[in-house]
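Please treat every number below as a calculation from the coordinates, not as lab data. Values in this document were obtained by computation on a predicted structure and should not be read as measured data. Cβ atoms are built from the backbone, for glycine too; each structure is taken alone.
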Structure P
Amino acid sequence: MTSEYVISIFHDAIKVTFMLASPLLLSALVSGLIISILQAATQINEQTLSFIPKIISVVGVMLILGPWMLGVIMDYMYHLFRNIPLIMQ
């Protein structure tokens, strides 16, 4: 196993991680920004008010994009397990 192959495996793992995490983080960011703007406009300074919409948006994105996320991780793991003989050389 060469160092280029190890770097390639690590690169693919980081790419899959970013692909899976970015929709969830983006939905939490957008919902937090919207709630923060509403709090600033209405002058309601309750810190716990933003948690529930963030949780709801992240769960909603997980429900909508769950099959795609599962497909991405399954493809990556299939590719990784299929290349075990190449890794062991």
Structure Q
Amino acid sequence: MASPQRRCVACGRLADRSEFWRVVRCWPDQRVQLDRGMGRSAYLCPAAACLKVAKQKKRLARSLRCPIPEDIFTTLAARLDAHQNHD
């Protein structure tokens, strides 16, 4: 059985959902969080270029239909730094 495919909101790359960061607008309280929760989801490649586009062009906000708190972008940038330093 094929694994679920998702699309990056920044670059449009289609891949297995395990390759992306998941950003969720939770239901019913509408708070935005990473990785877990039930609600509307958007996916983002773990790449600096995609994070930059998602923030500058408000791709996450448009996809989730709500403003994205700055701490979400801060956390994703920290994850990116940790991932790059690990390699």
Structure R
Amino acid sequence: MYDIADDKRRLKLSNFLEGHGRRVQESVFECFISLDDMKKLHVKIKKRVKPETDNVRMYWIPSDALPKALTVGSNPPAPPPSFYII
């Protein structure tokens, strides 16, 4: 999830993240990746933002936590797809 005031930087980060996960809110993405892959993604994101003004949060949530998620105003989180078509 992120809070980025600059439209151009926000759009670039948003487009970048769409290649790694699915958008569930305007500034929130779900990415079904390993902890190691998340750390690699973190490095790439750090290069795309300005820490003085931007705020990006990443939380690694174990896969067994997904069915325990509670929501209001949306469907419960869906599990990751079993396959991808590229």
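In this comparison of P, Q, R, the computed figure 36, 29, 24 for Cα extents along the principal axes in Å is attributed to R. Using the calculated result -11000 for helix-only ellipticity at 222 nm (-39500 (n - 2.57) for each DSSP H run of 4 or more, over all residues; to 500), pick out the matching structure from P, Q, R. Answer for the origin of the read-out: Q. So distance in nm of label points 7 Å out along Cα→Cβ at positions 2 and 74, computed for just one structure, reads 3.3; which one of P, Q, R is that? Structure P accounts for this read-out. Here relative contact order in percent (Cα under 8 Å, 6 or more apart) is compared for structures P, Q, R. The highest value is that of P.
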